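Chemist: Take a look at the structures below.
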Structure I
Amino acid sequence: MPVDLPREIALKILYDVNEKKAYSNIAINKYLEEYDLKGIDRAFITDMVYGTIKWKLAIDWVIEQFSSVKMKKISPWILNVLRLGAYQLLYTHKIPESAACNESVKLAGRYGHFASTGFVNAVLRSIAKNKGRIEYPDRDGDFSLYLSVKYSHPRWMVEEWIQQFGKEFTESLLISNNEVPDFTVRVNTLKISKAGLMESLKASGMEVEDGRYVPEAVVIKNPGSVSRLDEFKKGYFQVQDESSMLAAKVLDPKPGQLVMDVCSAPGGKATHMAELMKNQGIVVARDIHEHKVRLIKDSASRLGLNIIKTDVFDAAVVDERYVGKADRVLVDAPCSGLGIIRRKPDIKWARGAEDKKEILALQARILDASSRYVKPGGALVYSTCTIDGEENEEMVRKFVEANEGFQLDDISSSLPDSLPGQDIHNGYVQLFPNVHKTDGFFIAKIVKRG
């Protein structure tokens, strides 16, 4: 019997992500480009993949209760078939149970042996029949395990956050991490007004509304494939979360200045800074990988920005040509990425508690090298897309203590009054998805004394 193509594509992507360690967003784009699919099928595949990855730990917990075979002995293809089917049964509301089970059985027949179909059918039918009687960890008996399974996050991560933020905040954070984030774009004010963009997007069938914090921000409620829109092709907007937009706002680059963006790819912040500079001056945008530098070039070209100078360069190495010459430096440092789990749920499973030492060392090297470029009276913004205190406040505090010529600068005037943040007068702000409804993001402004 023929299998359902969108479900088969979703299965292939899940296999690549879970077994081959592919990045979910890259794998999805690869397969969606390979097949000519309707918008509804593309949306279905995306939801199936992200949903199954997001809830993987909780799904595996349930499968174990109803499987007669140990998880380690289930073939990877069949395990991913089960995960995909269980996601439809447990976390979607519009898919009939019969469709979820029957289509999974068909996939098992194609990607397993004859006995696989009966096994998959038995497990999924049992889950469907007993959804209301699934046993989860006791909330009062083992709170961290309960949170880990209930909200599908690694236990080490949950325990670390409980220690850092407390139980109530951590549960709120876990809930937010499983929500679908806003799809936000930044209007290119050099080509079109915000009102003009919103009207044009509405005419193209988009539902739009104002962003929360940044004047250039527009939220698209039904994005679909925005790269196919004429407004995108004409360079009227750039896809970017508001938290990321705030980094350029805090750096506050001016027309005619020399600005360096040392970890720039894919170029959202570099292009934003060029727009704030009215396309006057120089933005040196760098990345260590050639293919990522091409992304910056492509965005700059599409947006009509000609002041962005791209380089393939290692941010941890000092470039003597720019020492003491930059008015502004942006260090959007490599990090654990724990603030963007809503967008890239596979981060939960790719990271480990042991990764932090290497990340912290790299961040310190990049921050030290990049600080050499700041001229007297200039400014550096250090940002990350994580919520980890050691990578954020602690990293900045150690740098300032070790470098007498630098100090944290009050950033309250660069941020909107509607943005909660208790430390903005101390020079930094930490954003959280459960508090600010943005990505988890850290921004600190450090100035070099004149």
Structure II
Amino acid sequence: MQNSSKMVSWWMALRASVCFGWLVAFGFVLVGAERPKELVAFADRVRALPPEFGADLLLGMAEGKVDPVWRRELTEEAFRLALRAPDIQPTLGGSHTDSRSYVTSSRHRLDILSLRMRAVRLMLRDDPERAAAMFAETRLPGLPALECNATHVPDLEDYYTTLGMVFAKGFSARQRERGEPRHMMNAAIAALHSPAQVEPLGKVLVALDQELLDAFAGALARVAPSDRVFGRHTRSLLGIVYESRRQGRDVKALLQGMQGYLAAHLSGPRCTPYLKDGAEMGKEFNLLAGEAGLTPEQMRPARDAGAWEAVSFWESERSKQVLEDLRWLNHGNRDLPGETRYWTVEERKSQEWTGRYGDLLQRIEGWRESEEKAAVDFRWMQSHVLGLAARLVPPGAARDVAMRRWLTNFEQWYEPGASQNAWFGALQLMLREKELVSGEMRRSRNAVVVAYAEWAVMAGGK
């Protein structure tokens, strides 16, 4: 009994010694890789921001030169924080940059899905098994069929690109032996139900193997028609077929699946802007498919289902006048070759230029929200003009005043708790102004503006 007791004591002492050694070693990693106090303090401030901005900046820190342990901590924190972002998934609006649908789309990737996929890609560097688990934990949101009046459509390119990376680099060795990457890819194919998924998933599968590509081809029959979403891919969708052939794949099953998929969309109700694209796509597909191509009936739209409201900026009388004022301040409408038409700094100090700048400010001062179709249109144009005009003011006290004027206006635009895509896009434009970033923006009353200005200075100095 005594010997047994000694044996237990010895074993517990050994375990304690090993555990202590582990803690010392782990502690060395945490403490030995000293974390810059400036970055630690910045991370603390970032945690108090709205979740989409906090997650974005924490991931920005993790993507920099930080020790692997801290990188993983920041990534995990951002992954959790992203779940509280107001936008669920990335969306695309119009291609015209001066339009409401474009500036309100989530092109800056501050939505839940984009932020989480960014965290997954970062985690692949340090813990492939955890990265795979994070990807599995992030479910695709519902993707209902959209009517032609929908302003935005889902953009899943980032999600499926990350899926391909996790398939190639994620999971532990044991998980790979059990075939878990392939199970994940088969699950992705089984979940195919929206045109938003077809092209980005197809591009990933083409590079893998014939079996997965054939399974994808069979799954196309389950995709519910939605021309508003489908129409965004009419000019690039057949790239899946071209790339499959280039890779030496057998495309028979793919062409069969694509034939049914195209017929369901091209012969259904079609959105007005996509009518001509569909006819051209059908002809191109028939050149690829030969006898397995589409019939004329399968390419004939059932009806014109209308279109979404395409709201372009600068259409009100006030906005046109403001834009014309800004053009003059930029180059005076002078008919001179190349860069010589733009006012020089010295020319922008003249009495005439200063007077014209004052006229622009008066016109902006009298601008009312009621003159535009929506508040976001008014806010975006007003902020845009004030920012562009401030950049033209010659350096010195006058420019400082102009930058403060823009910043005061911009701060009033922010709406806590709402989606901030248009607002953040305007912020990104002004973050290019180094003088503004290092000065007025770091003294802003808006914590988000201050944080991004600080980050621009810290990131730019490394």
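Chemist: For distance in nm of label points 7 Å out along Cα→Cβ at positions 97 and 113, which of I, II scores largest? Provide the component values of the computation, followed by the final result.
Modeler: Details: I: 3.1; II: 2.5.
Ranking I, II on distance in nm of label points 7 Å out along Cα→Cβ at positions 97 and 113, first place is I.
Chemist: In addition: Assign the value 28.0, 105, calculated as Rg and Dmax of the Cα atoms in Å, to the correct structure from I, II. Don't jump to the answer; show the numbers that get you there.
Modeler: On the way: I: 23.5, 75; II: 28.0, 105.
Derived from the structure labelled II.
Chemist: Can you rank I, II by distance in nm of label points 7 Å out along Cα→Cβ at positions 281 and 321 and just name the one with the largest value?
Modeler: Going through I, II one by one, distance in nm of label points 7 Å out along Cα→Cβ at positions 281 and 321 peaks for structure II.
Chemist: Next question, about the same structure. If FRET efficiency 1/(1 + (r/R0)^6) of positions 57 and 345 (r between Cβ atoms, R0 = 35 Å, to 0.05) computes to 1.00, which of I, II did it come from?
Modeler: Answer by label: I.
Chemist: Here is a further query. Given structures I, II, which gives the highest value for mean count of other Cβ atoms within 10 Å over residues 129-136?
Modeler: On the way: I: 10.4; II: 20.0.
Going through I, II one by one, mean count of other Cβ atoms within 10 Å over residues 129-136 is largest in II.
Chemist: Which one of I, II has helix-only ellipticity at 222 nm (-39500 (n - 2.57) for each DSSP H run of 4 or more, over all residues; to 500), as calculated from the coordinates, equal to -19000?
Modeler: Values: I: -14500; II: -19000.
Label of the source structure: II.
Chemist: Supply the structure label, taken from I, II, corresponding to distance in nm of label points 7 Å out along Cα→Cβ at positions 177 and 329 with the calculated value 6.9.
Modeler: Among I, II, the structure yielding 6.9 for distance in nm of label points 7 Å out along Cα→Cβ at positions 177 and 329 is II.
Chemist: When FRET efficiency 1/(1 + (r/R0)^6) of positions 217 and 401 (r between Cβ atoms, R0 = 41 Å, to 0.05) is calculated for each of the structures I, II, which structure yields the highest value?
Modeler: Comparing I, II by FRET efficiency 1/(1 + (r/R0)^6) of positions 217 and 401 (r between Cβ atoms, R0 = 41 Å, to 0.05), the maximum is at I.
Chemist: On to the next question. Between structures I, II, where is FRET efficiency 1/(1 + (r/R0)^6) of positions 41 and 249 (r between Cβ atoms, R0 = 41 Å, to 0.05) highest? Could you put the intermediate results ahead of the total?
Modeler: Working: I: 0.60; II: 0.15.
Evaluating FRET efficiency 1/(1 + (r/R0)^6) of positions 41 and 249 (r between Cβ atoms, R0 = 41 Å, to 0.05) on every structure, the highest lands on I.
Where a number appears in this text, it was derived from the coordinates with a stated rule and is not lab data. What you see is a predicted model; the values in this text were computed from it and never measured. Cβ atoms are built from the backbone, for glycine too; each structure is taken alone.
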